[in-house]
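In structure tokens below, several structures.
Coordinate-derived values only; no laboratory data. Bear in mind the structure is a predicted one, so any value in this text is a computation, not a measurement. Cβ atoms are built from the backbone, for glycine too; each structure is taken alone.
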Structure 1
Amino acid sequence: MFVGKRFIILILLGIIPAAMSLVPGIGLYALLVYNVLLFILLAVDFSLTPSPESFEIRRVMDQKLSLSVWNQIDLVVENPIAHPLRAQIRDGIPDSFGTENEVITFEMAGREEKTVSYRVKPIKRGEYRFVDLHLRITGVLGLCVRSKTLQISDTIKVFPNLKDMRNHHLLMIQKRRLLTGFQKVRQLGVGTEFESIREYSDGDDFRHINWTVTAREGRLHVNRYEPERNQYVYILMDTSRVMNEEIEGITRLDYAVNAAFIVAETAMNHGDNIGLMAFDSDIRRMVKPSKGTVHFQRLAESLYNIEISETSADYEKAFSTLQKVQNRRCLILLFTDPYNFEHAREITTAWHNYAPRHRVVVLSIKNPLLVAEAEKKVKQNEDAFTKSAALKLLDDRRRTFSILEMSGIPAMESKPEEFTLDAVNRYISLKAAQT
């Protein structure tokens, strides 16, 4: 128990009876009576004030919070007594969460169920626990303060902010424009999905003649087909140490995961089957291709808490495993960072040896700081050295990506703020090219 501000004020007011004790005939009795009454009132206040353990408190929040945006947390508190109370709450938020106000001060009427709210901003993906909650109650008379740390535990998951990314106006405009373009492309007669029947024309494939209709109509009729739109798409997520580099305070892996969520959603919205493999020196996550809302949730559960390891990526294991589980030809979106020539050759060699029938595209993030250093004007000798080193690194990076391109693996390198948009558009353009 602590004493409240009101009690301290009354203690300070005790200077009056202390002064009266100097009056002949009264002596110290005035001061003694004053202090006794004051501590009796403190004891009464303590007995009237409920203990923190008697309060019913629960958190009300989404089980999936969004990364890097404000999320509301509600605390429902029930006053167990008939007297109004003043209280303070400090919630035990995870260390990696930002918050606008750590301490919430509020008042409750007698027997009232009060909801107070605050907001948190997670800065890392993953699973977290709210482990405790500190409650402080000011006494009914305002003289005492009762406090206690309550063990109220809740587990939540932090996902990339799909809503904001999905509603990004540039993304939606670009997606709509490109989708409109490829939806009109229809190469009838060379696909596998039946579309309609029409009369035979010169040049039609005899294998497509519909003999049943031909016999009934007395004229040759052929089946019309359109290309099969339901592709198989695999997201290959490199979780090795090359993805640990931070760009503008965010790791390459986090950029990749954010983009992968939107690419997966876009692919399934357009009928494609999408799978996932996360790997470093070993296979860490594996989700076979499928479609639908339930499957998207399965992908999300596998993606949201992927972590970076300090090992190197084993591309041979990744591609050989993929080849074993995926017989049909598929599009592979490989999120990685090919940092030098040897790394690029490891990717191309593994692909050629183990999964050459699959189409692979490398998706990577450009480091704006490196570009800025290469473009900086030279003012001092140190600037010249830094600029030269940056230009050399950029040239090596261009040559590294050219190795991938010449080996048959297209590569995309994009600015951090444009990476999700460009990854989605690259997928859409590849889909358009196959329809």
Structure 2
Amino acid sequence: MSDTEDIQRRTIKVLALGQVLGGFGLGSVLSIGSLLAKDLSGSEAWAGSAATFSTLGSAIWAIPLARLAYARGRRISLAMGAGFAITGAIAVINAAGLRSFPLLLLGIFLLGAGSATSLQARFAATDIPSAGKTGRSIGLVVWATTVGAVTGPNLFGPGEELGKALGLAPLAGPFLFTVAAQTCSTLVFWFGLRPDPLKYAQEIGKDAGKAKHKISFKSAIQTLKAYPVARFAVMSIALSHMVMVSVMAMTPVHLQHMGYDIVVVGFTISLHIAGMYAISPVMGFLADKVGKVQTIFIGQALFVAALLFAGLGHADRLMVTIGLTLLGLGWSAATVAGSALLSVTLPPEEKTNVQGLSDSLMNLSGAFGGAIAGLLLASFHFEGLNAIALVPVSVVTVLIFAISRKNKLANS
């Protein structure tokens, strides 16, 4: 085994461990966050603000964290992102105690840095060249989130009990686990990513020893104009994320309307998150072997099934749960394959720049979906929300056929 292969294997292990720990906070942000937003604002229409500010925070943090990675390395960037998430979780706990809706939104915005860190970690898995294994490398790192992300929502009950024992406000307790997990994740990235994978890749790359390529928002846009396949990858990731966030964020509120408690909500979200992460290595394998564009199409087909189950079966908890699980699977296929397609399409000097822009657009799309989801739920109910979510799925599907015909990417 070469030194490069050994470093890549060790990098994947460190990234995976960091993702395991960071995943503990994912379920709390959107599910408990939406319940807190509804409680502190006094309006159901504001329930989607948790998803909005989380994804908005992730979008805004994505670009500066990507630039930091390019300048200083993944180790510093990932550790700093996790550090901001710790501050956010502490702010949410205080917001619940002070019953301050603005402080809650600020805390959730800071927690968005944790999501940006998690997204950046999947691209960090591809910094060191690994021919023919891009999808699998991304899939393995995404899969590592499963343990924390699936376990996290099931800690809602214990978190509430711990919070009560410590005298915290209702719904604040689960964020204690977020603080602990993100602290451990920060330490793993800081001490584990040695050598830094991005710095190592820059050293062994063709441009080693030359002046660094200038990165900016403008140059990222210019790159996407020059690479239509990369542009398609960015759009498919963003629209798929919009579908997932809009429906997932409103499911806890819908289940509350049906009379279910926080334990049932946590279990349902756990199954959804399991769909997002548990079989991502399979999605990565499909992306590498069957084709990246084809795997994105599989993701859209899964979305259609998910929205039909959840929408038509909106009065049945089992049907809603099946729909949410399929929703997670669709997101996994589209995100893993789209990320792999983006990574193999771009020139090395532009990857970090465009990856940051992609994560930003992905989360802005999710923020938009979360922002309108509460209004759509209040106006058209849960079944209407699922029906409207078919629109971006249709857009991606049309783009798939267009890009496949134009660029003959059947075997990408």
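Where does the value 61, 42, 31 come from, among 1, 2, when Cα extents along the principal axes in Å, for residues 117-348 alone is the thing being computed? Computing Cα extents along the principal axes in Å, for residues 117-348 alone on every structure in 1, 2 gives 61, 42, 31 only for 2.
Sorting 1, 2 by mean count of other Cβ atoms within 10 Å over residues 133-140 from high to low puts 2 first, with the largest value. Which one of 1, 2 has helix-only ellipticity at 222 nm (-39500 (n - 2.57) for each DSSP H run of 4 or more, over all residues; to 500), as calculated from the coordinates, equal to -27500? Here the read-out was taken from 2. For the read-out relative contact order in percent (Cα under 8 Å, 6 or more apart), a value of 12 was computed from one structure; give its label from 1, 2. Label of the source structure: 1. A value of 25.2 was derived for mean count of other Cβ atoms within 10 Å over residues 77-84; which structure in 1, 2 was it taken from? The structure behind it is 2.
Quick check: 0.10 is what I get for FRET efficiency 1/(1 + (r/R0)^6) of positions 221 and 309 (r between Cβ atoms, R0 = 41 Å, to 0.05), calculated from one of 1, 2. Which structure matches? Of the options listed, only 1 reproduces it. Which of 1, 2 yields 3.8 for distance in nm of label points 7 Å out along Cα→Cβ at positions 5 and 325, as computed? The value was obtained from structure 2.
Look at distance in nm of label points 7 Å out along Cα→Cβ at positions 125 and 277 for each of 1, 2: the largest one is in 1. On volume of the Cα convex hull per residue in Å³, which of the structures labelled 1, 2 is highest? Across 1, 2, volume of the Cα convex hull per residue in Å³ peaks for 1.
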